Structure P
Amino acid sequence: MKAKIRKTAVFVEETHIEGGREISPATRKAVAAAVIENPYAGEYVEDLSLLMEVGEELGALLGEKCVKALGIRPEQAESYGKAAMVGENGELEHAAAILHPKMGAPLRKAVEKGAALVPSSKKRGGMGQDLDVPLGHKDAAYVRSHFDGIEIRISDAPRANEILVAIAVTDSGRPLPRVGGLTAGEAEGKDGLR
């Protein structure tokens, strides 16, 4: 593995009551994160292909960890998202190199399909700072019930020369969705939009 991983963390959130109403079955989100060494911290490097390869590795590793944490089959995943936070000696472009060119394909394999773009966010931050991971339906971006997010925080990451990378996967949309639009059951997943 090209990623130098200091630690990983997996978190599962289950919502059983929302707005005073019971949610059955509970809506569930999993987020898996890796704290990795930033090989380019503190210096400008033109070729970021190493970080792109790291993104590919982490797409598979973290996507699979999420699916396993939810205890579902890959095809049962409904939404996904990704995010990265570079420590103070990193650049936002380091996060972009991990998240964009190669992370999507192995993540899509981990959740079986994934026609829609994977929502993402990137930021610079320090130890213990929250990292928000946006979520969207994996096959149809217009499914409003799955516009959501989850956050993760690791008390000792990212250090100045590290990157915190996270992937989130759900087995459902938001609890009690009622803002209209295309439903998950109506989604065709052919063009990534509907």
Structure Q
Amino acid sequence: MALSPLPLILGSTSPYRRELLERLQVPFEVARPDCDETPLPGESAAATANRLARLKAQSLVASHPAALIIGSDQVALLDGRQLGKPGDFERARLQLQAMRGQTLVFHTALCLINSASGTLQEAVVPYHVTMRDYSDAEIDAYLHKEQPYDCAGSAKTEGLGIAMIAAMQGSDPTAIVGLPLIELCNMLRREGFPLL
């Protein structure tokens, strides 16, 4: 079966999302989206993730007028507070200390825009992660080894961060890494983009 005549564009500079999309073994291009990622006052984590995924995809419509454009965003929620990317050791340490023994919900949003037809599909896939009751020494050792400063929640589940986790629960294990492939496959099929 032939692929859709429309090219597939990943609106993300994340190496993790690129690696996930490569699992589908389809050709795609990467483009840098342009949007302000600041949460709005009073906005829920799911709403923030959904809005940002849509904005990322929409920011690429003008430069890719006949394409299937993927936007994705992830927001972690701990006790009603959104956790962003820590950016450095100290903020990552504080995040991991606050998360110790707690359950977080990662809201990973996905938006697929067909810029030729104007159709837009959206979904938010939640994933629950329960952290171990780890020590400060384990936090420091982990951060020095993996340096997960570009990951919301400061722990890479696809790497050594799995040693910080007690349990995970959700419908799509790729959602926790940042791109829910099960939902993306459903969206692509609806656009006539067969994967098998």
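Among candidates P, Q, the computation of Kirkwood radius over Cα pairs in Å that gave 16.7 used structure P.
Upon calculation of helix-only ellipticity at 222 nm (-39500 (n - 2.57) for each DSSP H run of 4 or more, over all residues; to 500) from the atomic coordinates, which of the structures P, Q produces -6000? Intermediate values should be presented prior to the final figure.
On the way: P: -6000; Q: -8500.
This figure was derived from P.
Starting from the value 3.9: which structure in P, Q was distance in nm of label points 7 Å out along Cα→Cβ at positions 19 and 35 calculated from? Structure of origin is P. When P(r) over Cα pairs in 10 Å bins from 0, in percent, for residues 83-130 alone is computed across structures P, Q, the figure 25, 45, 25, 5 traces back to P.
Assuming 14.1 is Kirkwood radius over Cα pairs in Å, for residues 11-50 alone as calculated from a single structure, say which of P, Q it is. Show your work: numbers first, answer last.
Details: P: 14.1; Q: 12.2.
Attributed to the structure labelled P.
Taking 23 as the value of relative contact order in percent (Cα under 8 Å, 6 or more apart) derived from one of the structures shown (P, Q), identify that structure. The structure behind it is Q.
All of the numbers you see were taken from the coordinates with simple rules; none came from a lab. Please read these numbers as outputs of a predicted model, since none were measured by experiment. Cβ atoms are built from the backbone, for glycine too; each structure is taken alone.
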